[in-house]
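J.: Next up: some structures, all given as structure tokens.
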Structure P
Amino acid sequence: MKEKINHKLRVFLIALSAVLLITFSTFLFCTWKYPGTVEEKITKYQYTQKANVDYEVVLKPNIVYDEKTLDMGQVYVTNFVDHINTTVNYKFSGDREANIKGNYSVIAKVQAIQKEGKDVKIAWSKDFVLVPLKTFNVENKEINLNEQIPINLNTYAKFAERVKKTTGIMSNIIMTIDWDIKAEVETDEGVIKEELSPNLVLPLGTNSFEIEGELTKEKEGAIEEVLRSTVPMNMNKVGFFGAGIGISIITLVFLIFFVKGYAPTFYEKEVKQIFKKHGEKLVALDNEITINQEGLISVKSIEDLVRIADEICKPIYYKNVGKNDKKGLSYYVISDSRMFSFKLKPTNSINC
């Protein structure tokens with residue numbers, strides 16, 4: 001014997017089971033067909049490089065300092081400064097021997113800076129080559145470069161002053177010294193191209209100054225190889241999706257072959273509507289009610305019976321009557337001398 005459920009509910013459950021079956025089947029196929037990969041990076045060649053600029057300020061004989069030089073990171077009186085000795089140290093170091101080659105140069109750039117709000121504009125700029133392009137080429141694990149350059153501030157300050165007089169532009173003058181170092185390293189695992197550009201910045205034409213800039217630059221790098229491998233199939237996922245497929249199939253078979261859907265009849269809908277709308281006024285009868293046919297008045301609808309009950313302030317009694325296909329519901333309102341009734345008879349439900 002087939003179980004009976006609401007037709008719409010049966011259709012919904014069948015559709016849901018079919019969707020779940022397709023979903024679980026798709027996931028199971030993807031898990032089997034595309035198990036996934038993992039990536040592992042293998043370092044084939046590793047290196048570090050560092051460029052560092054040191055300086056000391058050489059003083060003229062003066063009435064303040066007994067020392068001939070001042071160390072880095074101080075405030076310097078311009079009239080006491082004879083020149084600045086700068087030294088750049090560059091080191092490239094790899095984990096094994098390679099062909100290390102490249103070039104470097106040193107440029108002093110004198111610029112007139114004008115500020116307009118937050119914007120900084122360059123009124124004029126002049127480059128001075130302190131060290132022309134030099135090359136290097138070694139077969140080794142590392143290379144060390146060292147270059148010493150004296151900077152005569154007075155020479156550049158006089159040049160800036162001449163430009164001021166010629167142009168009439170009154171601007172802040174700064175000098176930036178750039179060490180431009182380029183390296184190309186040929187290894188057995190490939191070619192590396194790197195650049196480092198430390199710099200030193202100081203003002204010109206001021207009574208005192210501080211030296212700023214990016215004095216140290218350092219960088220690490222590596223040549224890496226990415227290895228991709230297929231991961232084993234996830235058996236937990238396979239088991240879960242397989243169980244989902246099995247449950248979906250069983251549910252579909254049961255709903256299609258062992259469950260019959262039916263559409264609610266007008267009687268069932270009417271009974272449900274009556275209890276929903278007037279349930280607080282209804283009283284169920286357990287025993288048979290004595291009916292005086294002479295005083296019995298039948299009304300056309302449950303709404304008529306409700307109005308009568310409201311007018312005489314009486315409850316509405318109801319009882320199941322009849323058997324099998326002839327059963328129905330009878331509703332009664334009993335007054336002192338009369339009985340009002342409404343009978344609701346069922347119609348056949350539609351099987352789906």
Structure Q
Amino acid sequence: MNEHSPLMVLVAGPYRSGTGDEPAKIAANVRAMNEVALEVFRAGHLPVTGEAMALPLIELAGSRAIGDRVFDEIFHPVGRRLVERCDAVLRIGGASAGADEMVSLARAHGKAVYFKVEELPQAGKSAQPPVRREPGGFRDPLAEPSRNESVRFVDVQVLSSNWYVLRKVTFDYQRSNGTWSRQSREAYDRGNGATLLLHDASRGMVLLTRQFRLPSYVNGNPDGMLIEAPAGLLDGQRPEEAIRREVEEETGVRVGEVKRVFDAFMSPGSVTERLHFFAAPYTRADRVSAGGGLESDGEDIEVLELPLTEALRRVDSGEISDAKTIMLLQWAERHGVMGSPRC
């Protein structure tokens with residue numbers, strides 16, 4: 001692509017998702033993609049949709065129903081081949097496994113990914129080189145000899161990189177009886193993180209946060225609100241630097257030296273994240289702002305100061321159910337941060 005070339009843009013959005021295969025709803029999804037494709041054209045680029053190319057072939061091949069053998073033979077393979085030949089993917093609309101696959105494939109091929117027409121470069125100007133999202137919590141096991149003689153890695157496949165990166169890893173595993181079996185596991189890389197317990201021994205207080213957590217809401221937490229120790233991802237920083245940044249953003253407290261207490265894998269069955277745990281003293285004079293998080297990141301965080309004894313009571317009652325926070329509060333109790341440890 002030279003400096004004056006328009007982009008060939010694959011517009012990817014929901015086709016069947018959320019329609020129950022009702023023809024009118026599917027037609028509305030197709031129209032939504034075509035409307036965006038028209039905007040892309042008027043912006044000076046060349047839009048394509050997988051549906052425009054696949055559906056006539058599916059009809060000609062004799063498909064009798066959406067999702068039948070003929071449909072599946074053609075529909076998604078056309079999109080996959082288009083990704084290889086396009087300069088970019090424009091992801092629109094709501095949930096769609098197929099559209100998310102196009103995004104993942106585009107990133108795997110080093111193609112640009114956009115989410116609004118306005119993000120596309122002006123026709124006649126070069127697109128910014130795409131940045132492959134690498135949160136930092138995944139070391140490619142195929143890039144080095146296996147560190148476990150009972151594990152032989154076979155393949156790594158990117159399933160999604162819409163926000164963080166979901167990979168499928170295939171490996172051969174030698175069981176305790178000496179036999180080998182081929183297995184696959186999915187690993188979600190959101191990067192590594194850090195968390196910290198702020199404590200004021202002179203008053204017996206700890207400083208926590210309270211915020212809405214969608215995953216907890218959709219899994220039975222009545223209002224989705226969780227009481228937590230401040231925490232965040234490292235984003236390329238050293239853990240000590242990252243947690244100071246996060247603590248000040250969320251609580252308004254500017255901390256100095258922090259004490260590293262332990263590291264832990266929080267959900268090793270599927271998530272790669274290693275969490276670094278810290279503790280630090282604070283006083284009222286250390287509050288340099290109201291905290292509350294970054295509005296640009298959609299954060300709206302309440303700062304909550306509690307006696308350690310009350311925080312532990314809320315752990316017992318279930319009012320505090322965040323794992324990292326429970327671990328830090330129990331660490332503080334066991335190590336006598338406020339004075340003598342409780343027997």
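J.: Comparing FRET efficiency 1/(1 + (r/R0)^6) of positions 37 and 189 (r between Cβ atoms, R0 = 30 Å, to 0.05) across P, Q, which is largest?
T.: P
J.: Out of P, Q, which structure matches -0.71, -1.04, -1.10, -1.19 when log10 I(q)/I(0) by the Debye sum over Cα atoms at q = 0.12, 0.20, 0.22, 0.28 Å⁻¹, for residues 229-300 alone is calculated?
T.: Structure P accounts for this read-out.
J.: Let me ask another. Quick check: 72 is what I get for percent of Cα pairs over 28 Å apart, calculated from one of P, Q. Which structure matches?
T.: P
J.: Moving on. Comparing volume of the Cα convex hull per residue in Å³, for residues 93-244 alone across structures P, Q, which is largest?
T.: That would be structure Q.
J.: I would also like to ask the following. Looking at structures P, Q, which one was relative contact order in percent (Cα under 8 Å, 6 or more apart) calculated from, given that it came out as 13?
T.: The read-out comes from structure Q.
Coordinate-derived values only; no laboratory data. A quick note: this is a predicted structure, and the numbers were derived from the prediction, not measured. Cβ atoms are built from the backbone, for glycine too; each structure is taken alone.
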